[in-house]
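Bear in mind that the values in this text are calculations on the coordinates, not laboratory data. All figures in this text were calculated on a predicted structure; none of them were measured in a lab. Cβ atoms are built from the backbone, for glycine too; each structure is taken alone.
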Structure 1
Amino acid sequence: MKTIALDFETACPGPGNACQIGLAWIDGDRVTRVEERFIRPRDMHFTFTWCHGITADHVWDKPEFPEVLDEFRDELEGALVLAHNAGFDAGVMRGCASAYSVRQPKMSFMCTLQIARSVWPELKSKSLGSVAAHLGIRFQHHNAAEDARTCALIAIAAARIVGALEVIDIPARIDARRALREEFA
């Protein structure tokens, strides 16, 4: 099964306002590819610049969500998609697809936040930054490509710790079935 970590940055609340996507492909126990695209949000209203630093100047000439999704659609179709706090990223995907009336790919989401709660219970915080620091992973937080790569590395580390042959096998090893759920049937 294709395994891809995904992260969105959003310009503001509301559907259709993704401003950056990052994807990191996993093959076995390695990240083999990382991609990042800026996305021109539907509203071009930026209230989360304070968090990620993305402004209208970064995206005014970039493609909107449907064009970016089309670039990755075939790879996302049928994939296992990892995200740290998967409910957020699945919601961004769903909201953007709905706002633009495009079909979203059929994929399963696995939440590395849920995995971290099971694998590293001793950590006070299970945030992406805290788990990355615990594992010695350095990254630029709130850059979608860096966040996706870090999410992928966290899943790979968790798979090693629990003795899973592949990332997809983690939930069975930690009995955390809610970490893996079908988002898009």
Structure 2
Amino acid sequence: MAVRDEIRKVLPEVDEIQDKALRDKVLATWEAGLARGGWKPADIARMPFTLLKPVKISFADHVRAVTKICIAASDTFDEIYKGELKLKRDILIAGALLHDIGKLLEIEETNGKFGKSKDGALVRHPFSGVALADAQGLPAEVLHIIGVHSKEGDHGKRTAEAIILHLADFMNFDPLEG
């Protein structure tokens, strides 16, 4: 099975992106991140999404949950607000799918244990994520979402899509016991 097909199997929300060129760049970013981090698509279904809390939620499940919440928010706003607050749905989905892509470089597995990589100790995942996505030609709006999704974005302006992603991400982190 081709790597892109394996990524789609683990992260089926990729196919929610209507713009084929954008979807291809998202898949290319996942391919590049997996290759550079030494991972296979199946690994993201077993690696933890965070090292900060002892939870059993996988990286893939976290990305999927955040993405599905972003999709639901976009669809709800379209239905209820009727264009008063129009989110760029494809940009939001791409940002949601890639918001933690830098963790493929931030986390490593040694002897069956997951921990912070040497590079990850120096460069947090929002920064490495922006670099991975930029190298694949993702638009600045997606790079912005990746770069400001965590605490690094707390002191600047976030686009509407970045606000939705930021809140969806922390909805999937803060309530978890740790």
- Test item: helix-only ellipticity at 222 nm (-39500 (n - 2.57) for each DSSP H run of 4 or more, over all residues; to 500) calculated as -17000, pick one of 1, 2: 2
- Hey, log10 I(q)/I(0) by the Debye sum over Cα atoms at q = 0.13, 0.16, 0.22, 0.27 Å⁻¹, for residues 69-140 alone derived from one of 1, 2 reads -0.48, -0.67, -0.95, -1.16; which structure? 1
- distance in nm of label points 7 Å out along Cα→Cβ at positions 21 and 133 from the coordinates reads 1.8; which among 1, 2: 2
- Message: Looking just at distance in nm of label points 7 Å out along Cα→Cβ at positions 37 and 125, which of the labels 1, 2 belongs to the structure with the highest value?
- Response: 1
- Identify which of structures 1, 2 gives the largest calculated value of mean count of other Cβ atoms within 10 Å over residues 29-36. 2
- Winner on distance in nm of label points 7 Å out along Cα→Cβ at positions 13 and 101 once structures 1, 2 are ranked, highest first: 1
